[in-house]
Structure 1
Amino acid sequence: MTQLPDDVRTARFRAMTDDDPENELAWFSLGQALFDAGRFADALPAFAHAARIQDDLMMAHLRQAECLCELGRHAEARPFALKTRALAIAQNHEGPREDADELLEEIEDALD
């Protein structure tokens with residue numbers, strides 16, 4: 001499968017959020033396209049919007065934490081990593097729980 005260029009992916013998902021502002025998956029996908037392009041500051045509000053629409057969208061919380069860590073804002077990332085961990089346990093998702101645990105370790109190391 002061929003991946004679209006970042007600007008095309010971003011434009012596609014931005015159009016989807018414009019068409020349906022309450023579509024959490026469109027917001028998440030926009031955030032993911034921006035995240036994949038290394039545009040963490042731009043991805044952060046898209047993930048936050050997706051999580052506001054659907055609070056149990058575990059990966060939106062995880063990506064917020066990852067964006068904040070990439071931006072050097074580790075203390076702000078911690079609540080999102082904890083939320084991800086709690087959702088992963090509640091939803092019985094082992095992989096995201098491990099990701100959250102690793103991110104929490106990274107956060108603690110950065111804050112020491």
Structure 2
Amino acid sequence: MQMIIDSLRKKGKIYKKMQEIAPKELGIRNKIKMYKATDVAGYFWAIFAVTQKSKLLMKDVHKFEEIYAKLVLFFDHNFKHKIIFIDAPLCSKAKEAFIAQGWKII
């Protein structure tokens with residue numbers, strides 16, 4: 001979590017509150033770290049951290065959108081911003097799909 005906070009702080013993002021959500025709470029079996037953060041202006045951020053060895057493909061984009069939808073239902077509100085930290089190679093079509101759906105890729 002500290003790595004995520006440090007990298008976001010370098011980009012000028014400061015959060016008042018950051019809460020980690022366990023994947024089991026949403027009924028997900030994926031190895032993903034999810035955070036709900038509130039910035040100084042009061043906006044909610046959904047932050048995902050993914051570490052895997054294989055390349056992220058289009059099917060993974062759909063998987064993360066489903067996880068995001070479950071997160072929205074779990075907290076019963078929409079998030080202003082969506083960020084995904086990817087520690088794996090990313091397919092060019094998947095990158096375009098993430099950006100088209102409003103994700104910020106780091």
Quick check: -11000 is what I get for helix-only ellipticity at 222 nm (-39500 (n - 2.57) for each DSSP H run of 4 or more, over all residues; to 500), calculated from one of 1, 2. Which structure matches? 2
18 is what came out when relative contact order in percent (Cα under 8 Å, 6 or more apart) was calculated for one structure; which of 1, 2 is it? 1
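Given structures 1, 2, which gives the highest value for mean projected area of the Cα convex hull in nm²?
Numbers: 1: 7.1; 2: 6.5.
Going through 1, 2 one by one, mean projected area of the Cα convex hull in nm² peaks for structure 1.
A value of 17.6 was computed for mean count of other Cβ atoms within 10 Å over residues 30-37; which of 1, 2 is the source structure? If you can, show how the numbers build up before the last one.
Numbers: 1: 21.5; 2: 17.6.
So the calculation was done on 2.
Every read-out reported here was derived from the displayed coordinates using simple, explicitly stated rules and does not represent laboratory data. Remember, it's a predicted structure, so these values are computed and weren't measured experimentally. Cβ atoms are built from the backbone, for glycine too; each structure is taken alone.
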